[in-house]
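Peer 1: The structures considered in this document are given below.
Just so it is clear, none of the values below were taken in a lab; they were calculated from the coordinates. Source: prediction; values computed, not measured. Cβ atoms are built from the backbone, for glycine too; each structure is taken alone.
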Structure P
Amino acid sequence: MTETKTALVTGANKGIGYEIAAGLGALGWSVGVGARDDGRREEAVAKLRAAGADAFGVPLDVTDDASVTAAAGLLAERGLDVLVNNAAITGGMPQEPTKVDPATVRTVVETNVLGVIRVTNAMLPLLRRSPSPRIVNMSSTVGSLTRQTTPGAQTGPISAAYSTSKTFLNALTVQYAKELADTNILINAGCPGFCATDLNGFRGVRTPEQGAAIAVRLATLPDGGPTGTFSDDDGPVPW
């Protein structure tokens, strides 16, 4: 018998985050549904439990220090093996850099980047106690500078807030991997692809379940697996 692994997925009350929680739950994991909206969080937990998952709610606003500290306290007794930083916002469109409100960029970075730092650092003491800790940062190929500068590449609309926040997140992932290189913590960035969620007005061509697959794979990497990488279902994504 092996002890049940515990994961925390931020922004897990809907969309890709919910499907990541469902995917890990289907593997027999105990999954914390991190979300700031009480009603949506508990509805998601109830739905996951009805499907047979060992799910529990974690009140969590990634932009709020006190909320993140409280979430870490809630998880302290359970322990934590995997953190999936999934919570993100677009900031709305259009976002041409000559027109965007700097406040919009600040708001997006607060959630998509600073939120990841805030949650990751709060959860690291718990992850360090795990025999096989993993951190997954949900990124996007729109943050790939290589693809953004490749003529003819499909990189979505010009975006001074969302796309750049994912570039920032990719760089942050590399820095965490460098600092944690002498530990057993594996941290990687994954792109779910263009999924139909309310983040993009359900314009995506993939399902949230399909988008969750990369996170589940990175969350379950074997010991000694890769760290500091950026990939999607097709393999490595260029930085």
Structure Q
Amino acid sequence: MKHIKVVAFDADDTLWVNEPYFRKTEEAFYKLLEGYASLHDMERELLKTELDNIPLYGYGVKGFVLSMIEAAMRITNGTLTQETIAQIIVLGKAMLNEPIELLDGVEDVLKNLQGRYKLVVATKGDLLDQERKLRKSDLTKYFHHVEIMSEKDDANYLKLIRHLDIQPQELLMVGNSLKSDVLPVLNVGGYAIHVPYHITWVHETINHTVENKRLATVESIGEVLKFL
């Protein structure tokens, strides 16, 4: 990949732990509403509410908290108490205060690539929350640019490519999501390395395999260095 000029990294579950905090909060949420509905029905209601709200709230903890409150109102048939609402808000604030746990090998990879390529963070979610996580991670010093998108789609990757003043084939994207980090980049002519994470939000999954000569799949982020 000698033609690559920019290496972009997804943030959540590529640079640091993220999805396990959502899973832990969901479990606490279901515990709060225990007795109102079956676990299956609560899971279905919360997921539906989250997906319906993405066009309004986007991605991130704040939208998730609002979705939990809305789903809880339905699950309890409108009998949700102020106390339970307060507890849901506490769960959300706890997520925002979770420590940043870098994934194994991340900083070694960034140190190795810094100076040889322009390094970029290309992520999506709530602007304030993602900026906070990046600051707490102490990784800012490695990156030439940070792009926080409302959605990781073809148009926004093309916008990033234009901003960086490169050609699509000069971009390599590294991330854990085939849907957000791989497919759109391949669609616009870039390269991608898929680093699967052991937990993936259902909204980020796809039901088909991806085969493309511009795509590589590795087991850990350290293996990215074999291609650069």
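Peer 1: Here distance in nm of label points 7 Å out along Cα→Cβ at positions 74 and 138 was calculated and came to 1.7; which of the structures P, Q was it taken from?
Peer 2: P
Peer 1: One of P, Q was used to compute FRET efficiency 1/(1 + (r/R0)^6) of positions 82 and 154 (r between Cβ atoms, R0 = 41 Å, to 0.05), and the result was 0.40. Which label is that?
Peer 2: Attributed to the structure labelled Q.
Peer 1: As an exercise: relative contact order in percent (Cα under 8 Å, 6 or more apart), calculated from one structure in P, Q, equals 26. Which structure is it?
Peer 2: This value belongs to structure Q.
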